[in-house]
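Peer 1: The data blocks that follow each hold one structure.
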Structure P
Amino acid sequence: MARAFRTTRRGITGDFESGELKLLRRLFADVVQLLEPEKRKDEDPLAAMVGIDPEAERPADSAVARLLPDAVRNDDDGALEFRRLTERSLREEKVGALRAAALLMEKPQVVLTPEQAQLLAKALTDVRLVLADRLDIQTDEDAARLHDIADLEDAEDLESYLALVYNFVTWVQEGLVQALLSSAGHPSGER
C-alpha cells in the first residue's frame, strides 16, 4: 500500500507499490490521449509553432471540456476566438506535464523537488477532472457519496471501480499538496 507523500531531508517523498505506479502512469497516458492535438496535413507550421489552431472548436467530450473550459462566458464567439488562439498551447502544456509526471512515477520510492511536486500536482488535477467527469461529480455531495469506496473489494462495477481510482488519486494529491505546503514552511525542506 502506498505511503503518503511527506517532506524529508531528501525532498518530497512518497512510497508506492508497482501496481499503484502502473495505474498512475496509465491514467496520465489516458489523459494525454484525450488532450493530444490532432496533426493535420494542411496545418500551417507557423501557427502550430506559436500555438494557434484556427480549426479549434469546443470539445465534444465533456471530460476534455472540463480540462479546456471556455475562457469567455456568455460570449460564444469570444470564447471560440480565445480557444483558437490558446487551446493548442494549453493542450501541449498539459500533455508535457502529464508525460513528465509519468516519468517521475517510475520507482517505488518517489523523491521530488518542490518544482517536480507542483508538476505532479497539476497532472493529478487533470486526471481527477477526467475521473470526476466520468463519474458525474458536480458537487461536494457527489464526491462524498463515493468517499466510502476505499477497497478493491468495494468495487462491484465500473462506476465503483472508477470511484476507487478517483479516491486513490485524490488521496495521493492531498498528501502531495500537504507535503508541498510543509516544505514551503521549512525552507531547508527538512522535517
Structure Q
Amino acid sequence: MSNFPSLPEEAHLSDVFQRFPKGVGPLLALHDALLRSPSQFSIAERELIAAFVSGTNACAFCYGAHTLMARAFGIEAEVFETLLEDPAAAPIDAKMVPVLLLARALTRNAGQSPARETRAVLEAGWSEESLFEAISIVALYNYMNRLVEGAGLVPGPEYLEPAPEHLEARRGSTYTQWGAGLGLAPDETG
C-alpha cells in the first residue's frame, strides 16, 4: 500500500517515478551503467546481485523484480530456493559465492570495511574493476530498497508468478528504455 496519498493504493515504481521525477533519468542511466554495460559479470550475475541484496533487505518488490530479471537472463528459478540462506549451497557458479558474501556483508554491516570478503572476491579471480562494480551494485540496491520500502510499494503478480513472455520482454530492454517509455528518460534507441 503506497505511503503517498496522491498515488494509487497499489502503486508501482513507475507511479512513484512519474510523480517525483527529480533525478530519475540519471538514476536509470546508473542502472544501465552498472547492470547492462560491458562487464566481467554477465547481466544475469549482476541481476542476481541486485536480487540477493534485495532479498537480504527483505524488500519484496525489488527481490521480485530482480529475481525476474535474473531469470530472464538465464538464472534458473531453483537458485532462489537456497540463495538467501546459503549462497554456497545454491546452484550457482562457485566464483559468484564470494561476491554474494561481500554483498551480504556490505548490506548487513554498513559502516564496517569488509576486508576479508573483498580479498575473497579478488582471490576468486574477479578484477578490481569487477569488485568496484559489485560494491556499486550493492550500494545502488540498498538505495533502491530504501526508496521502494519508504514509498510502500508491494510486488505485483507479474513479479510473483511471471509468464514466459514477461521474462522474454525483460531480456530486450534497458532501464533507460523503460524510463523513456514513461517519459522520464531520453529515448536512446535511435
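Taken together, the values in this text are just the output of simple stated rules run on the coordinates, not laboratory data. These numbers come from a predicted model, not from an experiment. Cβ atoms are built from the backbone, for glycine too; each structure is taken alone.
Peer 1: Have a look at P, Q and say which one yields -20000 for helix-only ellipticity at 222 nm (-39500 (n - 2.57) for each DSSP H run of 4 or more, over all residues; to 500), as calculated.
Peer 2: Structure of origin is P.
Peer 1: If you work out distance in nm of label points 7 Å out along Cα→Cβ at positions 39 and 127 for P, Q, which one comes out largest?
Peer 2: P
Peer 1: Identify the structure, out of P, Q, from whose coordinates semi-axes √(5λ) of the Cα gyration tensor in Å was calculated to give 27, 18, 17.
Peer 2: Computed on structure Q.
Peer 1: Out of P, Q, which structure matches 17.2 when mean count of other Cβ atoms within 10 Å over residues 103-110 is calculated?
Peer 2: Q
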